[in-house]
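Just so you know, all these numbers are worked out from the coordinates, no wet-lab data involved. Just so we're clear, the structure is a prediction, and the values are computed from it rather than from any experiment. Cβ atoms are built from the backbone, for glycine too; each structure is taken alone.
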Structure I
Amino acid sequence: METHSLIDLIRQIDFNEVENHFKPLHIGVVGDVMLDVYHEGIVSRISPEAPVPIVDIKVTEMKPGGAANVCKNIRSLGASCSIFGAIGNDQAGRNLLKLMKHDHINIDGLFVVNDRPTTTKTRILSDSHQLLRLDYEEKKWVSDQVCQHLIRAFRNQANILNAVIFQDYNKGLLSPAIITSIIEICHENHIPIFVDPKFENCQFYHHVFLFKPNRKEAENLLRITIDSQDSACMAARKIREIIHAENILITLGEEGMVLLEASDICLKIPTRARKIHDVTGAGDTVISTVALFSAAGYSLQTSTVMANLAAGRVCEEIGIIPITLTALKEMCQTFV
C-alpha cells in the first residue's frame, strides 16, 4: 500500500466514534506481569570504592510493566481489561496490585504465589539516560496448581471478553498447558487471539488471529536475517506456514512494521516516531492498540496503522508511557 493510502486510512478516523466503540469493550490479557521501578538522580562524582558513578537519587517512580502495561494501555484508551497472571507474595507484588487497582483493572485472574518473586525491573537514570538496570525474577514455570486456577479464572470470564492478548516475556507464566488451554477456550467462545510472543513458546501459538513477533523473535524462529521490509514480508509468510496464524505482524523498530494479512497482502508501514528517546513498552503499546481497534470493528490495516502511530508516540517519552486517544488524535491531525 502506498504512503498516500496509509494517510487516507488515518484521515478517515473519527475519534468520537472510536471512543464510543471502545467503551463497551472488555479485553483479556494473559501473561507476565512486572513492576517497573525508576530511580532518577544526579551524577556529580565517581565512587572512591570503584570506578563507577555515584547517583544521588532525587525521584523514585513505580509503573506497571509487561502484561500489566498492556492492561494500562487498554484502560488509557478507554476500554475495560482483565489480567490473568501471577505475582509474588512480596512488597513489589503489593505495589503492583495497588497500581492495577488504581487503573481499575480487573484482577480476579491475578494470583499471589509464594514460590517466586514478582518480576521487577529497576532502572537507574541520570539526566534521562539509563545507567543500569537490575532484574529480579524467576523464570521457572508456575506450578500446576497455579495453571489450573488461572485457566479456571479465564474460563469464568471468557463470555465477557471481546479479544484476548497473550503477552509473553518468558518469565514462567505462559507454560504450554496455559497457552493451549486458553487458546482452546477462546476458540470455543469465538474470541480473537492476539499474541506478542517470545521465541521459546512460538510453536504453541497455533491458529491465532494475529501473531506479532519483533525482528529478533522472527529471526530466531526462522534462523534467518531480516534486513528490509521486503525480507520481513517473506519471513511473515514462512512464520504463517509454521504456526498457521491468520495474520502476521512483524515490528522492525526504526524501520516500521509489516502486516501480512490472511489475503496474503503484505502492508509495509514506515515508522512514525519523530524523535526516539526510549523504546521501553513500545511492543506493549502496539499489541494493545491493534487488538483494541480490531475488536472495535476496524480493519486490520487501519488497526495496524494506528498501532504504529501509538508506538511512535510512546517512544518519544522517557520510560513507560501508555497511549491515549487524545495523543493519537493529535498525531493524526498532522496528516490533515
Structure II
Amino acid sequence: MRLAIGLLAVPFVTFAAHAETKAPEPAALSERATMLAPIQVESLTLTPIVAAKAVDPKTDPGVIVLDEAFAQKVVAIREKDSESVNELTLQNKSDRPLFVLAGEVIIGGKQDRIIGTNTVIPAKTTQTVPVFCVEHGRWDDSGKEFTTAKALAHGRLRGKANFAAQGEVWAEVSTSNKSHVTENGTDTYRKIAEKQTTAGGLGKSEKLVEEALAKVPAAQRAQMIGYVVALNGKVATVDMFTSPALFKKLEAKLVKSYLTEAVGVTPVKGIVAPTSKDVKDFIADAEKAKTEKSFENGASITNRYSGARTGKSSVTLKAKVNFSDNAAHPAPPAAAPVYESYQAK
C-alpha cells in the first residue's frame, strides 16, 4: 500500500509517523490538474497539484530561470539611466527565453527590489521590466548592478507586486520584518530573503515538508505542477505551471516562500485542509473578473484578473518562440498558460 501524505501533525513542529494506509484518491481541480493529499505543518497547508494527464515533454517551454541565468552569467539587471524606482533594465544574454516570477528578490543597485511581473523575456534581448522597491530607507550611490538573492517574496508580498502599489509593498515589507524579527535600518526585505537561503533559517518546518514530499509516489512527483497554499485552512495562494520541468526548477524557491509566509501565523485548533470545492471557488472568483493585459513583449503576454477576493496573473507564450536550436517551437495551447498564479487579496 502507498503511504498517506496527510501527513504532518499540526501541533508546532512535531512530526507524526505516516500510517500504512491507502492514500486518498487525487481530487480533480480542472481538466488538466488534480490535487493530492495535503501536507500540514503548523498553520501552513501545502496541497500538491499534479497534471491530470501525463504531460507531453514537447509542452516544456525550454526556458532558463533567473537563478540559472545569474549562475551562468547570462543576465544583467541594472538601474535605468533615469534611475526609476519602479523600473530596471534587464539584459537576457542567453540564447533561451528567461522566465521570471513576480516577487523574485534582487539585491544591490540603489535599493533592493522585487520583480514586479510574471513574464518570459525573449532570448538575446534587453528591455525595461517593472519592479518594486523592498528597501524603503536607502537610495545611494553604492552601485547600479543587481544580483539574485535566490529567494522569492512570500505570497502576500507577491500579491502586492501583482495587484497593488509601491506604498502597500513597503507596508508589507515592514510588517514582515516585524514578524520575522528582522527589523533593520533601511527596512529591507533582504534579511528575510537570507533566511530562505540559510540552512535552518526557516526552522524545522522546512525539513518536515521535505520529508513529507519524499513520500509522494515517484510517478505523481514527476507530474507535479504546483501547489495550493492555505493558512489556518484558508486558501492563500495557488501556483500552477503547465510544465513539470519548469515547476521543478522553481519548486524549492516557491516552497520556501510559503514557509516564509507562515512565520508569525499562529495555528488555530482543528485546522481542516481546503477541499477541491474551496480551491475551485477561490480560483473562480478571479476567473470571473475582466481580463487586463499587464505586460507584453516578444515572447509572452501577461494578463491579470482582479476578483473580489482573489487576484490572478497568467503568462502565455506567443505562437512561436526561438530556442537555443535556432528553431521556432510551438507554444502550449492558449487554454494552458505557461504559468498561473492566484493570490488572496
Structure III
Amino acid sequence: MGALAFLVAFFVCLLACALLLPVLKRAKAGQQILQYVTEHSGKQGTPTMGGIAFIVAIICVAAIFCNFKNRATAVALAVFAAYGIVGFLDDFIKIKFKRNMGLHAYQKIIVQLAIAVLVALFVYGDISIGDKLRVPFTDIQVGVGFWIVPLVIFIYLACTNGVNLTDGIDGLATSTTICFLAGMIALLNRELSLCESVGDTYAYSQAKDIITLCYVGCGALAAFLLFNCNNAKVFMGDTGSLALGALVACVAIFTRFSLFIPIVGIMYVVSCVSVIVQVCYFKITHGKRVFLMAPYHHHLQKKNWSETRICVFYCAITICITLVLLCFGE
C-alpha cells in the first residue's frame, strides 16, 4: 500500500507541477532575491509558490489512501493546508507588491500561533495521543500532563520556521524533508510491531495511517524535486515551506514521536540555531559573526560548496541519524 501511495503521489504531483509552472510564469509570480545573497542573483524572477503543487497532490492522494476515520490524519491534513494558506498569503503579498517581505512578522506569528494552539488542545484532549511522549533510544513513554500543550505549540512554531529557514537553496528543504519522512517511516514501522504485540489496535491503526501519509509526502516531494533541484525551475515559497513544517510536526506529534524531531530533523535545528547564534553574537560583539552567513547552508555556500553538495550533505546527516536511532533504539 505504501509503495502504491508513493507512486500515485509522485505522478499526481508531477502532473500538478507541469500544469502549475506555466500558470505561475504567466502570472509573473517571480521570486524577489535578497540583494545580499549574491550567489542567488541569477535566480531573480524564478517562479515561486510551487508548494501549491505538492500540497494539492498530498491532500488528494491522502484522501484516497488514508483512513479519515482516524481523526489525527484528518487534522494533520487540515493543519498542513492551513499553514500552506498562511504561506500562500505571504507569497502573494510579496509578488503583488514586488518586495521580498510579505506578511509582517507579527502577523505570521499570530496566525501560526493560533493554529498551533488549536492543535495543541486537540492533542491534549485526544485519548489516542494525549500527554504521552516516546523517549528516544528507549521503549519508554512518559506523560507530561498539560505541559503537552505548550510543547506542541512550540514544536509547530519551531518546525514551520525551521523548514522555512532551510528552504534557502535549490532542493534543500525538499530533499531534507524527504529524508525526514523516510526516516519516520522506518521508525514508525518498528513502532507498529510494538503496538501489535501489546494489542493496542487503535494506536496501530493510527500509526499505520500516518506512515501512509509519509509515503504520500515522499512521493509528492520526489516529483517536486525534479523541478526544484539545482537549477530550480520553481521555488516552493513560503506556501510550501510552512506547509512542510506543519507536516513534519504532525507526523511526529500524532504518533507521540515529538522528541524525535530534533534528532531526525537535526538539519532543521541547525538552520534555526545558526541564525539565533549569529544574531545574538552579532549584537553582543557589535558586528562580529560566527558564520560567514546564516543560516548554515549559506555559510557553506560562502565556503564554495555547490548547492547540490550541500543538499547531499544535509540528506546524508539526516539518514545517518535515523540509522543510529534504528540501530540503538529499543
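Upon calculation of helix-only ellipticity at 222 nm (-39500 (n - 2.57) for each DSSP H run of 4 or more, over all residues; to 500) from the atomic coordinates, which of the structures I, II, III produces -11500?
Working: I: -11500; II: -7000; III: -23500.
Comparing all candidates, it corresponds to I.
Comparing distance in nm of label points 7 Å out along Cα→Cβ at positions 239 and 287 across I, II, III, which is largest? Kindly include the intermediate steps, with their values, before the conclusion.
On the way: I: 1.2; II: 2.2; III: 4.2.
Across I, II, III, distance in nm of label points 7 Å out along Cα→Cβ at positions 239 and 287 peaks for III.
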